[in-house]
Structures are given as structure tokens and as C-alpha cells.
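Read through the structures below before going on.
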Structure P
Amino acid sequence: MKPLSVMVIAGEPSGDQLAGELVQELRSRLMERQSDPTPDGQPLHASLAPRFFGAGGRGLERAGVEVLINLSARSVIGPADVARNYRFFSTAFWQLIQAAEERQPDLLILVDYSHFNHRFAREIRRRVRRAAGPFRNWRPRIVKYVSPQVWASRPGRADSMPRDLDLLLCLFPFEREWYARRVPRLRTAFVGHPIIDRYAGRGEPIPPSESPPWVVLLPGSRRAELARHLPPVLEAAGLIAEAMPVRFRMVLPSEELAAQVRSQAEVPPGVEIQVGNLPEALEGATLAIASTGSVTLECARFQVPTVALYKTSWLTYELGKRLIHVPYLAMPNLLAEEPLFPELIQHRATGKGIAEESLQLLRDPARRGEIRRKLGQVIASLGGRGATRRAAEAIVALLDEKGAEACQEGLAGS
């Protein structure tokens, strides 16, 4: 009898955090499973502690996962960044394929990081099919946690997912409906967004003090993103400060990125730099200036009106214009189906443009109040508390089905 073996792969810092939270919940759920005898008297699943290994970052390390490769240290944006880091990702990919074949995990959990992880699932399926036979019975269950944004661009990517995945866990309510129409053979579950649990103890957001207003600066969580966003964000801060008394706090997820900010630009004296503890900053914020990524949902959770920006390479932008078919980039806008957060993309993401949008919001408390009310509705649509628990329960149910199949095969062979 051997413990369950689970391989987890997460790339971006946000995915690494989600993966760490899921591993902790899944470990508890797996330990709670009861032992059921099979026809040969062996337990169908045991209460031994499962073993987790894979690739990710600090979130997985804190959850007790054996991290073979740190992928979150190489976050990239768009094809140009991928090309510059091709050798690293190619080497990491084949090293992880080799680790999977050698250790033969019972379960693969692929968190976000869509291009890398979907290619990984496809290659594992191919190798399992090629090696099928009476003495090679490795048939891992493959779970994808966080849907790729196929509903926004290149929907044809969804067509191969039923072949490569056993289960897709969706964070947003509209995603499961989209897959049911497009690829009904794909097994999906809407589990909700873990952001609800992450800040469950903080209660309802309280409107901030208006004198003087706090503006939180969130220029990015990846090196390339930060390099592009920092100049216009700092320029905007200077223009806003010239127009009215404002306090600024820039929040960055790591000391490494804080060092990048200090080396890349001269930070104005009125801009405080904070590493981590974003909730504390957002709780007292009047306004945020943020990149269009997952951090906009955190702004929505704390009902902070936000000016969203995004700048990337010329190549990535030109490709994106042709491939993306949704009206907004910030998820709160997509969920609200209206531009609650002004979006300044590429050439519009200038210091002057960001400052103008920010000053309009800072000078209009009624508009900010209406935005906060609608953000409350957006967050209420995300499924309530227990998202990570529901994700873990869906995975355990999938494993229980696998155990039942093994039991039936044992009965058939007896």
C-alpha cells in the first residue's frame, strides 16, 4: 500500500497562490477519506498522507510541496517574452515530463499557466496511450484548475480539452455554461473564486476617509509588466499630486520587485512602497491604479474604484487585437458587463491619461459610491465562501470514481 502521489504545476504568482491553497485543502480532504476494501482485501484508498511534488513557487513550498522547478520566478507576458525565455521553459517542460514518467503520480493538477499546462497534459496523455499494455497501467487523472480564457480568444483551443483533461475547475459562473455549449463532453465544475475565502475574516468593505484620499498603485507582479507600467504610473502620480493633496502607496508582491522599482526609476517622496499585505492597503483606499490582471478582482473585493492599465510589446498587442473578442480586459468589467473600471490599453496608457481618469474619480464621490455598490454585486456573483473546499471535493470525487473503476476491474478479473 502506497500513499497517493500528486503532481502540481503552477506558473504565475497568482496561480502559485491558488495552487498552495488547494494543496492544503486537498491534503485534509484526502486524509479524511475512509478505507474501502477491494475484492482482494486491499484498501481502495488509504489514510496515508498524500505526497505532493511538481513545479511552482513559494505558495507551493509553504503548502509542503516538493518543488522541483521554480516556474513563478520566470513569469512572462506574450510571445516576445516567451521567445526570450524559450530555453528555460523547454528544459523545464521536459524535466517535468521525465519526473512524471519516473514517479507516475495518481493525479496531475495543472493550475492556470495555460499554454505550458495544456501542452503538458497533451504530452502525458500521448505517452500513456503509447505505453498502454498489461504491464503499464499508469493512468493518471488530469485536473485543470482555472479555465483558460478560450471564451475571450481562440475558442478552438477548447476542442481538444475533453481528450486531455478529466476535469476542469472553473472560477467564474459564465465559464461552465460556455463549455456546456461548446464542448459538452468536457467535465467541468464551477467552484467559485478563492478570493472570497482569502479575505473572509475582514468583513464588508467600509468606505474610506476622504481627507486626504489614499491612492494605491499596483503596477504589476511580473518583472516585464512592471518595467512597462512603472513610468506612466509614476508620471500619473506626479500629475495627480500637482492637482490635489493625495497620499500614494505602491504595493508590490516581493522585495525583488521593490528593488526593481527603486533601480528603474526615481520614486517621488510622496509615494510609499509597501511589500505584501495588499488587503491592508486596499481597505483604506479611495482609488487604485492597477494593471488589468487578477489584482483587479482584489480591488473589486474591497470595493475600490480603479483605473486599469495594460502595456505590452508591439507584437503581443497587435496579435491580441486580432485574437481577443471580449469588450474588456479587467475581469470585474467582464462580470459586470460594463466598464466599472476605466481601461487604458497600450498607447492610451500614458501618465496624462491615467491622471485624467483618476482625477475624475477622485473629484466625484457619487460616482465612486455607485461603482462600490456595483462591485459588491460583482463579488456576490462569484459563488460565496468555500471555493477551495469545493475544488478539493470535486477532485476527491474524481479519484473516488477512479477507485470504483479499479474495483470493478478487479471483480471482472476474479
Structure Q
Amino acid sequence: MTTIEPSYSARYYPRLALLALGLFVVGTNAFVIAGLLPDIAATLDVRPADVSYSITFYAIVVAVAAPAVAILLPRVSRTTLMASGLGLIAVGTVIAAAAPTLGIFTVGRIVAALGGAALVPAATAAAASLAPAVKRGQAIAFVTLGFTLASALGSPLGTALGAAGSWQLPLYIVAAMAAVLGVLVAFFVRRVPLGNPVSIAERFAPLRDHRIVVVLGATLFMTAGFNVVYIFSSEITSGATNSSGTLLAVLLLIYGLAGTVGNLGSGFLTDRFGNRRTASAFMIIHFFALVALPIIDLNYLATAIVFAVWGLAAFSAVPPLQHRLIGIDPAASGIVLSWYTTAMYAGIALAPLLGGAALAIGGAQLVPDVGAGAVLIALVLFQLGYLIRRRSAEPALAARVG
């Protein structure tokens, strides 16, 4: 047994690493636009807010196409979906990088989004299928770590490359990585077992539970809250960074690294203190971090500290939210978490709209306040889920007592 297990691990971990790199490419492609926003806008001769709307289109396409792929193509090989997804990411990113106008840039982003919609669900499911049953949780965590590292390392590195060269450079690198990974996945991640198809009725069944709906609402607004600030971080921090792309890259690196630590550590805190206390505490910290940003906007050191606190809080609230969703209906956890992904991308889609409105009304320093307001709404919705649970339990309790 001891000789078989290492050889089995040696077979599936290299394939999991390819999937993790695939999610790293998807995440970097999504997040890197934030640090490059002013340069892209200058090249395309539009406002940064106009470029940010391409993020809305990107997120809407992923939110709609990801479940559509699962429903309409349940019998298509996951290898085919993943390799095709990476190919679309490569093509779409090249179109965006070479775009002479905002319209063509947005078309490129939409093509890349279709690739992400095909890749991410298939890669997550493949991770669970490739590993033995006792290692499935670790396999999923290993693969999804690629997405987390995209915000911690991919986006800051892309911003730094954009500052040193041009904004097209990091996009071409992402496209090249996607193309190479697509070939590697096609040849080395084969014979991935297919799961049982889920009907449309089964997929929508969790939404009949109001507790799940309000947690999904909390996810949407919390995601919008930190993304509205992340997307417009170059304008919000221009006073502290003196519009330096390199200094902004450092801030994004601090944010991402702190977020990675928070994401890894909050699982332990959730097990120790429960999802309600953990999520609530970090959402409150998240709220105050965003409120503080406009106050210290001219001080780089203070901004760096707030970015660290902000990243830690924003990422730390994610595991307890997912934990809460799983706890409401453990039997349907896979379907419920697919709705979590949809809510997350809906929040990303909402963020540029909120940020653009804030910029038009009160300038860059109003954007963090709008983000803080969204996080506050998320906190209220999250607490409402527990009140719904208590109220629904009261009649049953009364019937037992009577």
C-alpha cells in the first residue's frame, strides 16, 4: 500500500498543477485590468470608467455561461472543455491586447470570458475526480489556490510589467500561458470521469430556500464592495502613489498576500468560532478599512497598511460564507456552491457600474465609501439569514411544545 500511494499521487498531482495554473491564468486575466486601467484608457482614448465596463461584460458572460455549459454540455469531455476554454482565453486576450478601439477590446474580453466559463467549473470538477476520495478536499483547494494566487501575484506582476513596458505586455504573456496550457491539458489531463448530469429543476431547487438566497445576496454585495475599490485602485491611490504603476503594484501585492493569508487562516477560525462570528467580524473590519482609505489617501505607508487589513478582511470572509451555504443544505452543496460562483461574478459585474457612478458624482475618493456601503448591505443580509432560520423554526418548536 505504501508503494502504491506515492505512485498514484505522482500521477495526479502534476495534472492538478496544470489545472491550478489554468485558474491562475483565468484569475490574472480578470484581475490585471485593474492595475492597467489608466494606460488602457489612454491608448484607446476613453475614460478609465469606460474601460472598467468591459469587466462588467466579462463577469456577466462568466456568470451566465458557466452554468449554461454545465446544463447544455453535461456529456462533453472535461478535457475538451478545459483545453477549449484555455484556447478561447488565449484568442480573446490577444484580441484585447491588439485592440485599436474599446469595442474590439470588449469583444476580446468577452471571448476570454467564454473560455473562463468553460474552464473553471470543469477544472474544479476534474480536481475532485482525479484525486482519491480521501484527498478530494485537498485537491480542490490545491487547484483553486491558483485563482487566489492570481490576485496575490499575477495581478501585481502584470501591473509592474505594464509600468515597465506597456499594458499589452502582460496580456500577451497571459495569452501565451493559456495557449501552452491548453496544449498540455489536451495531452496530459485525459480520461477525466464525468459526473452525473443535473437537471434544470435540481439546479434551481436551492433557491427556494430563503436562507440560501440571502447568503447569495451577501456574497454579491461583498464581492461588489471590494471589487469596486480594487478595479479603481489606480485612481483611488493616485495621491499616495503619485500615479506610479510600480508603487501601485506593490500595494496590490500587499493586498493579495494579506488576502492569501486570510483565506488560509479563516478556515481555522470558522471551525473554532463558527461561520456567523467569523464572517461578521471580517465584514466589519472590511467596512472600516474601506472607510479609512479616503482619509489617508495621500500617505503611502498608511495606504499600504490599510491595503493589508483590507485584503486580509476581504478574503477571510469568503470561507465562512461558503461554510454557511454548505451548512444550510449539505446534500446539495455542489449545486449551492455553483450559485455562489454566479453570485460572485454578479458582484464583479456590478462593481464597475457602482464605481463609474461614484466617480461621476464625487470623484475617486467616493468610490471606497460606495464599496463600504455595499459591504454593510452584505453584513445585513448575512445576519438576516439567521433571523429567517429562527422564525421558520419557531412554529415547529411551538408544535412540539403544544
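Laid out as a table, the results:
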quantity: Structure with the greatest value (metric FRET efficiency 1/(1 + (r/R0)^6) of positions 90 and 234 (r between Cβ atoms, R0 = 41 Å, to 0.05), set P, Q); calculated: Q
quantity: Which of P, Q yields 1.8 [distance in nm of label points 7 Å out along Cα→Cβ at positions 114 and 322, calculated]; calculated: P
quantity: Parent structure of the calculated result 3.4, given that distance in nm of label points 7 Å out along Cα→Cβ at positions 298 and 314 is the read-out and P, Q the choices; calculated: P
quantity: Label whose coordinates, when helix-only ellipticity at 222 nm (-39500 (n - 2.57) for each DSSP H run of 4 or more, over all residues; to 500) is calculated, return -28500 (choices P, Q); calculated: Q
quantity: Comparison of P, Q - label where relative contact order in percent (Cα under 8 Å, 6 or more apart) is highest; calculated: Q
quantity: Structures P, Q, by percent of Cα pairs over 26 Å apart, for residues 98-241 alone: label with the highest value; calculated: P
quantity: Which of P, Q yields 0.98 [Cα Rg over 2.2 N^0.38 Å, calculated]; calculated: Q
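Computed from the coordinates by the stated procedures, all read-outs in this text should not be read as laboratory data. Because the structure is predicted, anything quoted here is derived from the model rather than measured. Cβ atoms are built from the backbone, for glycine too; each structure is taken alone.
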